[in-house]
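Each structure below is given as structure tokens.
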Structure I
Amino acid sequence: MTQIRAMTEQDVPAVSRLMGDSWRRTYGPIVGEDTAARISGDKHSPERLASDLTDADTMSFVAERTDGAIVGYAMAQFKDGDVMLDRLHVDKSEFGTGVAVDLLHAVLAAHAGMPSIALEVLEGNDRALAFYKKHGFEVVERRAAPHGAAGHSSLIMRRLLSRA
């Protein structure tokens with residue numbers, strides 16, 4: 001059993017480890033192990049995650065098991081009048097348990113009243129693409145991948161949100 005709650009500064013080390021493991025496991029086979037490790041080291045450092053917590057336009061959530069282990073993380077940002085789901089990562093031990101769905105629902109609920117939410121997925125991350133399609137996201141754009149993943153494409157997906 002897990003609980004979804006707002007991320008705190010005390011969660012930063014565990015979230016950094018979770019993100020690094022998830023990123024390398026997911027993207028290493030797509031962009032190469034060295035590139036995945038370099039990108040993750042830059043984007044998922046404890047300092048970067050702690051900085052995100054101080055940004056008023058960023059909302060971060062964790063999934064915490066009853067034993068206190070952080071097994072999931074999601075972060076959305078409000079940028080340029082749009083909501084972007086920037087991160088959603090789950091520990092491999094929790095695949096298929098509903099943790100990812102619970103995190104997604106927390107992000108969607110936190111942004112109720114917005115017209116839509118967007119996200120970016122690296123092409124080749126078939127697990128994520130299938131998950132987001134299952135939950136109402138549609139591919140709206142294809143572009144060059146960010147973060148130094150040269151030669152790869154990203155898919156921008158969007159889901160309309162119900163107006164409260």
Structure II
Amino acid sequence: MNLELTVEDTRWQGLEPLARRAIHAVMDHCNLQEDCEISLLACDDVRIADLNAEFREKPSATNVLSWPAEDLAADIAGQPPLSPTPDFTGETALGDIAISFDTCAREAAEAGKAMDDHVTHLIIHGMLHLLGYDHIRDPDATLMEGVEVEILGKLGIDDPYTV
């Protein structure tokens with residue numbers, strides 16, 4: 001896996017091993033080959049609010065944003081997405097993720113969760129978006145949440161939706 005990590009906020013100490021663990025867990029669960037490319041931007045609320053405004057027309061901070069390299073969403077609600085396609089070199093560009101320290105820290109504290117567990121969940125969430133999962137329609141949300149819970153369970157992290 002090729003992870004391009006850009007750390008804009010120095011409070012993101014120790015993010016790389018955490019991100020690699022979460023990404024590998026998703027790749028294992030989805031039977032993806034190691035030749036995947038992912039970019040991860042570790043930023044703050046100001047930066048993610050700018051990105052959210054620019055790309056989603058929502059001028060507010062959020063915890064995680066994703067930009068898939070390829071639209072893999074299923075046409076039928078509640079169905080798994082398509083598999084990503086490698087390029088001519090055999091590599092698979094999955095896309096970009098941005099994650100905000102401020103929002104993640106606030107949400108973890110409010111929920112009484114360990115920051116590492118919450119960040120792991122959000123990176124898994126972002127990765128699943130890159131792979132075509134979504135939560136706009138109820139059947140899709142149920143599918144995506146189930147996959148998240150299964151992957152988190154394999155990592156020894158509690159179901160974030162029942163806490």
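Identify which of structures I, II gives the largest calculated value of mean count of other Cβ atoms within 10 Å over residues 128-135. By mean count of other Cβ atoms within 10 Å over residues 128-135, the leading structure of I, II is II. Once mean count of other Cβ atoms within 10 Å over residues 40-47 is evaluated on every structure in I, II, the highest one turns out to be II.
Of the structures labelled I, II, which one yields -14000 when helix-only ellipticity at 222 nm (-39500 (n - 2.57) for each DSSP H run of 4 or more, over all residues; to 500) is computed from its coordinates? Corresponding structure: II.
For relative contact order in percent (Cα under 8 Å, 6 or more apart), the highest value in the series I, II is held by structure II.
Only the coordinates and a few stated rules stand behind these numbers; no lab work does. Computed from a predicted structure; not experimentally measured. Cβ atoms are built from the backbone, for glycine too; each structure is taken alone.
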